[in-house]
Each structure stands twice: as C-alpha cells, then as structure tokens.
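Before anything else, here is the set of structures, which you'll find just below.
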Structure P
Amino acid sequence: MLMLIRGGRVIDPGKLDGIMDILIEDGKIVEVRDQGSGFRGQGSEVKVIDASGKIVTPGLIDMHVHFREPGHEYKETIKTGCKAAAFGGFTAVCTMPNTNPVNDNSQVTEYILKKAGLADMVRVYPIAAISPGLKGKGLCEYGELKEAGAVAVSDDGNPVTDSRLMRRALEYAKGFGLPIISHCEVLDLVANGVMNEGAVATRMGLGGIPNAAESIMVMRDIALCELTEAALHIAHVSTIESVRAIRDAKNRGVCVTAETAPHYFTLTEDAVEGYNTNAKMNPPLRSGHDRDAVLEGLSDGTIDVIATDHAPHSSIEKDVEFDLAANGIIGLETSVALGLKLVENNVITITDLIAKMSTNPARILGLEQGIKKGKPADITIIDPDITYKVDAAGFQSLSRNTPFDGWDMKGRAVLTMVGGKVVFER
C-alpha cells in the first residue's frame with residue numbers, strides 16, 4: 001500500500017521548507033512534491049495522512065537517553081523507553097552504557113539491539129563505554145563494539161579523570177570513526193555537593209557544586225580534542241564558562257560538538273526550592289546567568305544538539321531526603337514542547353530546532369536520515385498549536401520523575417513513523 005502525507009509544512013534543514021506532499025512505499029520515501037502537483041500511482045490504494053497546519057520533519061533523534069535495561073528494569077525497560085520516545089516524536093534514540101552490566105562488550109550491545117528489535121518501535125543506537133565498567137582504568141574494544149552496533153563511546157555518568165587515558169581513547173576511537181561523548185565533571189570539586197553552588201544552596205543548607213566542576217573538564221577535553229584531531233562531543237552543557245570554551249574552540253576550528261538538555265535552557269536552581277528532588281540532576285540546574293548563556297549558545301550555533309538526558313528513576317530513589325535522592329529526570333515526552341518554546345521566544349527558528357533535534361545528531365553520529373527520495377521513511381509530524389497540561393501519570397515511561405508535571409504546554413508530536421510504519425499517532 002502507498003502512503004501519502006499530504007499538505008504539511010515539510011522542513012528538512014538546508015534542503016526543504018514548504019507545503020509539500022510525501023509519498024511512501026515499502027518503508028521508503030519515493031517522491032516529495034509541492035502540494036497538489038500529483039504523484040504516480042495515485043489511482044492505487046493510498047492511505048492518506050492529512051498534515052495540513054502541521055510541521056513534517058525528518059525523524060527526531062535523541063542522542064542521550066538512559067533506558068536502564070539491563071539491570072534496572074523497574075525504572076525503565078527498552079520497550080517502555082521506546083514507547084516514550086515514540087510518543088515524544090522520536091524515531092531514534094541513543095542509549096547510554098551505564099546499565100548493569102555495563103555496555104562495555106559486544107554481548108551487551110547485541111542484547112540491547114535484540115530487545116529493541118522485539119520492541120519494534122523506534123530505532124535504538126547503543127552508545128558503548130569508553131572504559132571497562134566505566135572505571136576509567138583502561139579502554140574497551142572499540143572495533144568489536146562498533147561491529148556489534150555501537151555508534152559512539154562514552155563513560156556517561158562518570159568522568160574519565162585520567163587525562164592520558166582520555167587522550168588514548170580519542171586516538172583509538174578516531175581510528176574506528178567513533179565520536180567520544182564526554183561527561184565533564186571534576187569529582188574533587190563536586191565533593192559532597194548536591195545542587196548548584198550559590199545563594200539558593202546556602203539558604204537551603206545544601207552542599208554546592210561550582211561551575212568549574214564542569215568547565216575545567218570541558219577545557220581539558222577540548223585541549224585533548226585539539227591535540228588528537230578526534231571527534232569530541234560534550235554532553236549536557238550547563239554553564240556559562242563551558243559555552244564560552246566551546247564557542248572559542250569552534251572558532252579555532254576544533255572538531256568539537258556539544259549538546260544541552262531542555263531543563264538547562266528552561267529551569268534554574270530556583271526549581272530546587274522546597275527540596276524538590278525532581279529538580280535534582282547532574283550537572284545541576286544552574287543560575288539564571290548560566291541559563292542565558294545556554295540560550296545564547298543555542299542561538300548562535302555553539303550548542304549543536306538538544307538531547308533529553310532521559311534518566312528514569314522510581315519513587316524509591318526520588319521520594320527521599322534531597323541529599324540522598326538520585327540525579328536525573330525523564331524528558332522524552334516533554335522535549336518537543338520545551339523546544340518549541342525556544343521558537344516562540346525567538347531564541348532559534350523552527351528550522352534550527354529541527355536541526356538540533358534531528359539533522360545534527362544524525363550528522364554527528366553518522367546516521368542515515370532526511371526527507372529525500374530513497375531514504376527510509378523516518379518522519380515526525382508536529383502540531384505546533386495544540387495546547388495541553390503535562391500529566392506525568394499518563395506518561396509512557398515507567399518513571400514519573402519530571403519537574404514539568406502540571407505545566408501548560410503548547411505543541412507536541414502527533415505522529416511518529418519509523419521505516420514507513422506508524423508507531424505512534426495521537
């Protein structure tokens with residue numbers, strides 16, 4: 001059967017922007033035409049999807065999620081994570097390696113891909129570990145991991161504190177065409193900190209984490225990236241100093257890219273008031289000045305990617321004293337609306353938003369993507385005008401740890417298609 005997506009505003013950054021029709025057959029895009037110009041085979045049986053008034057984009061890609069399987073399936077499974085991704089408009093996700101066991105060998109990588117195949121919803125691209133057990137004491141077998149299906153390597157959740165090891169990791173990964181995704185954190189500066197260092201932490205009697213705990217490691221890794229000329233991607237950027245360092249590095253031609261998450265351009269440390277553990281994360285929510293810097297970095301292209309850092313936790317980990325609560329929030333089902341808020345506030349254009357949530361992650365990771373004849377029909381349709389209230393109780397994720405519960409939102413994905421198969425339709 002042919003499938004026709006009709007009359008939507010098709011945006012593929014740098015390639016397409018207009019009211020168009022897309023014809024799909026056998027899971028692939030076979031034609032893209034201006035609306036009403038007609039298609040071959042329209043006399044055949046055609047399923048029509050009316051996209052008028054909506055935005056049609058290449059499938060969204062979240063290059064930073066934690067699905068907890070194997071090891072902590074009570075928080076999230078690959079199946080429930082994929083379902084949350086589909087509902088959020090994502091056709092692909094990249095799973096971080098801090099599972100139990102850690103994804104530091106081909107058997108774990110293959111297990112993740114097998115479970116993703118059984119879920120049969122969105123594409124799952126595993127990110128493997130830099131070091132065995134995420135311990136920073138040696139290097140994993142990157143060639144074996146890539147052959148098994150890994151698209152990048154990271155010790156996310158743990159920094160690689162040994163600078164010599166990080167240099168070798170960059171050099172080794174470069175040989176296999178794998179980017180390094182760096183979790184930038186100086187543990188000595190974090191110490192017993194649990195939120196951003198500043199007046200709010202002092203007033204609440206909580207240990208603070210200074211900006212330098214992130215930015216020092218960002219600067220080190222940029223220096224190593226410049227030395228090795230290897231691909232480096234900085235995860236979850238949250239500070240003004242980090243944004244400046246990345247901007248300066250890019251101006252020098254260093255091969256560095258960066259991401260931030262919706263909570264860092266939406267919230268500040270004030271969200272922690274009342275000891276709200278759903279606002280506890282790592283790196284922590286920062287000051288208003290830091291948030292403004294992140295917004296500027298998104299606007300001028302310093303920050304390439306918006307990724308959720310989807311980190312599910314159950315009430316066991318969150319309904320405890322703030323000091324003891326686990327770091328992290330879920331984000332797959334709120335990311336599109338929070339991103340659209342950037343467009344509404346004229347921080348970035350809708351084309352920029354799609355690039356940061358689709359085109360740029362695909363480019364950085366070397367993934368096939370785009371609205372073009374012959375490409376797989378991985379497509380997201382967004383209604384930018386729909387309004388609703390966030391109800392975490394109705395999320396597809398197994399966990400509910402979001403600071404956005406009860407927020408009024410505008411805009412969301414209304415259809416997610418992977419390989420021509422509709423995996424979610426609102």
Structure Q
Amino acid sequence: MTDRNFLLKNVNIINPAGTFSGTGELLVENGRIRAMDRPGKISKPSGFEEIDGKGAACVPGLVDIHVHFREPGFEYKETIATGSVAAAAGGFTSVACMANTNPVNDNPFVTQFIRAQAREHAVVNVYPIGALSVGLKGERLAEIGKMRDAGIVAVSDDGMPVMNSYLMRKALDYCKTFDLPIISHAEDANLVGQGVMHEGFHSCCLGLRGIPAESEEIMVARDIALARLTGGRVHFAHLSTRYALEHVRRAKSEGLKITCEVTPHHFTFRDEDVSSYDSHFKMAPPLRTEADILALHQALADGTIDCIATDHAPHAPRDKNVLFEFAANGVVGLETAWSAGLNLVENGTVSLERLVELLAVMPAKVIGVDGGILKENGKADFFLTDLSAVYTLTVDELRSKSKNSPFIGRTLKGKVVSTFVAGKLV
C-alpha cells in the first residue's frame with residue numbers, strides 16, 4: 001500500500017448518507033477526507049498529487065458483515081490476506097468475518113489472533129465476529145464479554161443454527177448488556193435434515209433431497225419472539241424466503257430490534273439453476289423459487305431488507321468438485337456483489353443510492369463500525385467504479401484463493417477501478 005496525499009478530480013460522488021453528492025472533487029490528506037466540493041472549489045495544496053477520476057463514480061467503501069476468511073485452520077481455502085485482497089477488488093473496505101474457524105473464535109485469544117493477522121496482512125478493515133456458543137455446538141455460551149473486550153463486533157454461530165431456544169434467549173439477554181447484535185443462521189436443522197436444495201418441483205425432478213422453506217420461516221419466527229421477550233438485537237443472515245420476510249416486516253412494524261440481510265446469489269439465482277448439478281449453486285440456505293426472488297426484490301426496495309451481504313464462503317476444489325449431494329455449502333461473493341447489485345439498479349428494483357445504502361451505509365450501522373459515508377474529516381475509504389463497463393467473469397480474474405463462484409462465465413456490469421482504504425490505494 002502506498003501513502004498518498006492527493007486531490008481526486010472529475011468523479012461522480014454517490015454518497016446517500018453524506019451531505020454532498022454529485023460531480024465533484026475529494027481532497028485526501030493523511031488517510032482522511034479534508035475537503036469535498038464541486039469542481040474547481042478546492043485548491044490543491046503544494047506537494048499533493050492530482051488524480052484524474054476520468055468520470056468514474058466515487059462510492060463509499062462497501063461494508064460486508066458476513067464473510068468467511070477461514071483463518072485460522074482452513075488456510076487452504078482462504079486466508080485473511082487473500083480474502084482482504086478479494087474484498088478490495090470488489091470495492092469493499094471493511095468486512096466482518098464469521099467465527100467458524102479452527103479453532104473456533106469462541107474465546108478472546110482467537111479474536112486477538114484474527115485482529116493481529118489483519119493488522120499484519122489485510123489490506124482492508126477486518127472485524128471479527130465471535131461465536132455464540134462454545135465450539136459452535138449450541139450447548140453453552142462462549143466467552144462473549146471477553147471477546148467483546150478483544151474486539152468482536154457481533155455474535156453468531158453462523159453455519160450452525162442455534163436449536164436450543166433457552167440458549168438463544170440467554171445469549172440475547174447477555175448481548176443486550178453490550179449492545180451486540182446476534183446474527184442468526186435461521187434454519188431448523190431437523191427440517192433441513194439431509195436436504196441439499198430447495199424442496200419443490202425441481203428437487204423432485206432432479207432426485208435430490210429437499211429443504212422446505214418452512215425450515216427458515218420457523219426459526220425466524222422463533223428468534224423474533226425471543227427478541228420481543230428479551231429486548232435484544234437480532235440480525236438475520238442470508239434470508240431467502242418470502243414468508244420469512246413477512247415475519248421480519250411485522251417485527252419491524254412492532255418496533256423490535258430486528259434487521260436482516262440478503263445475498264447476491266439468493267436474489268439472482270433460483271432453484272431451477274441447480275438443474276446442471278453444478279455445486280457452485282449449492283449453499284445454505286438453498287436457492288429458492290421465482291416467487292421468493294420477487295419477494296426479495298420487493299423487500300430490498302421497500303426497506304424490509306437492511307443489507308446486502310455476500311456470505312463469502314471460499315472452498316477448495318476438493319470440497320466442491322464432488323457429487324452435488326456431498327459438496328460443501330457456499331460460494332465466494334466479494335468480487336461480484338457490486339455488479340450483482342447493479343443488475344437491481346438496471347432492472348429498476350432499486351436506485352443507485354439505495355444500492356449504496358444496502359452495501360455500505362446500513363451494514364456499517366448494524367455492526368457499529370465507521371464506514372459507509374464520505375464526509376469531511378472522515379476516513380478516506382472509497383472506491384472508483386466504471387458503471388458502464390461490461391465484462392465476462394473468468395476464473396483467472398478472481399483474487400480469492402478459492403474460485404467457487406456461480407457468476408463465472410456470466411456477463412456482468414460495473415467494474416471496480418480502484419479501492420482506497422484510509423487514503424491508500426489497495
């Protein structure tokens with residue numbers, strides 16, 4: 001990374017949470033935005049570099065509150081270093097990494113290790129998420145208070161649903177003390193069983209065990225009830241079904257502390273795409289129906305969904321290049337989220353400003369970190385993007401250590417040109 005003091009000219013600033021948007025300039029000094037104004041209104045100090053943005057859009061750095069960087073323990077899939085490079089390539093300047101490492105991030109020593117690795121090797125801001133239960137086993141609470149002191153920004157057993165309602169209640173009571181959100185992986189494990197895709201017409205045609213939509217809806221309803229009981233904060237990860245969204249919509253109308261996210265793959269692909277038996281379309285929760293996708297689009301537009309998060313889940317070929325039934329769940333997503341989101345803009349689902357809210361403004365608010373906004377004296381975390389660029393994604397273009405993306409071979413719009421973290425080109 002290179003330290004630079006510079007005046008960035010000729011950019012279209014897209015800044016829905018800030019006080020200035022439109023064609024303008026940014027003056028960056030010592031990692032912070034010192035001035036932001038219309039063209040010609042900022043004088044370049046002596047010794048500052050001048051950078052021509054060439055008409056690119058300048059967007060606050062994206063914030064992903066749901067990634068799996070696999071370190072420690074699964075470095076053959078991804079590391080904090082390689083994951084952060086993938087994040088920067090996708091316009092993300094801050095990410096929050098889940099606790100399902102080996103050892104699990106269920107104590108302050110693992111939290112401290114992750115933060116130390118991030119300081120040493122990451123090119124973006126990396127925030128740890130602590131486990132809710134010891135070993136992700138859902139039996140007893142992890143050392144949440146000590147992990148919070150060590151730097152976690154949320155609590156989650158993501159990847160493993162918390163089936164014990166009493167434990168979830170106690171976690172909500174305890175986390176309320178620290179104002180920490182609990183990120184819920186809302187699937188009823190008993191209903192999921194050995195299912196590998198959405199239960200419906202296509203699972204029957206393909207001869208694959210199905211996972212009913214109700215597996216998600218039931219757990220969303222339960223966790224909303226527990227949030228009502230305790231007054232705690234619940235954030236639902238990767239929602240995928242229309243009735244789960246209805247539960248969230250009603251909970252918000254009650255004033256409960258409920259937020260939720262959706263992934264690009266869930267609002268882009270459908271269960272029919274599994275017909276090729278391509279394991280790049282296998283994830284948890286599974287891809288759903290056209291009706292569910294339309295409901296996700298509506299919820300993105302009307303504010304029911306707060307965030308877009310990638311659930312970036314890298315897997316090595318040995319985990320994915322097997323029969324669909326035995327393949328690992330999950331896909332990489334950091335490098336394609338911006339383009340997938342621009343598809344929503346192009347088809348009229350959301351505005352460009354709303355997309356930035358979903359990918360930057362609201363994620364930062366959910367986990368309480370600095371980001372999602374360009375403001376004077378604020379951190380110079382932003383990226384430049386060519387909104388009109390069209391390209392076909394290839395394996396070689398992916399910076400992640402793993403290449404398990406359902407977008408490979410697809411034509412995408414919107415190219416990230418450059419990403420700056422604290423004023424440094426990364």
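Every number in this text was worked out from the coordinates using simple rules, so none of it is lab data. Just so it is clear, the structure is predicted and the values come from calculations on it, not from any experiment. Cβ atoms are built from the backbone, for glycine too; each structure is taken alone.
So distance in nm of label points 7 Å out along Cα→Cβ at positions 208 and 256, computed for just one structure, reads 2.5; which one of P, Q is that? Each step should come with its number before you reach the end.
Details: P: 2.5; Q: 3.1.
Only structure P yields this read-out.
Given 3.9 as the derived value for distance in nm of label points 7 Å out along Cα→Cβ at positions 96 and 392, which of the supplied structures P, Q does it correspond to?
Numbers: P: 1.8; Q: 3.9.
Of the structures listed, the value fits Q.
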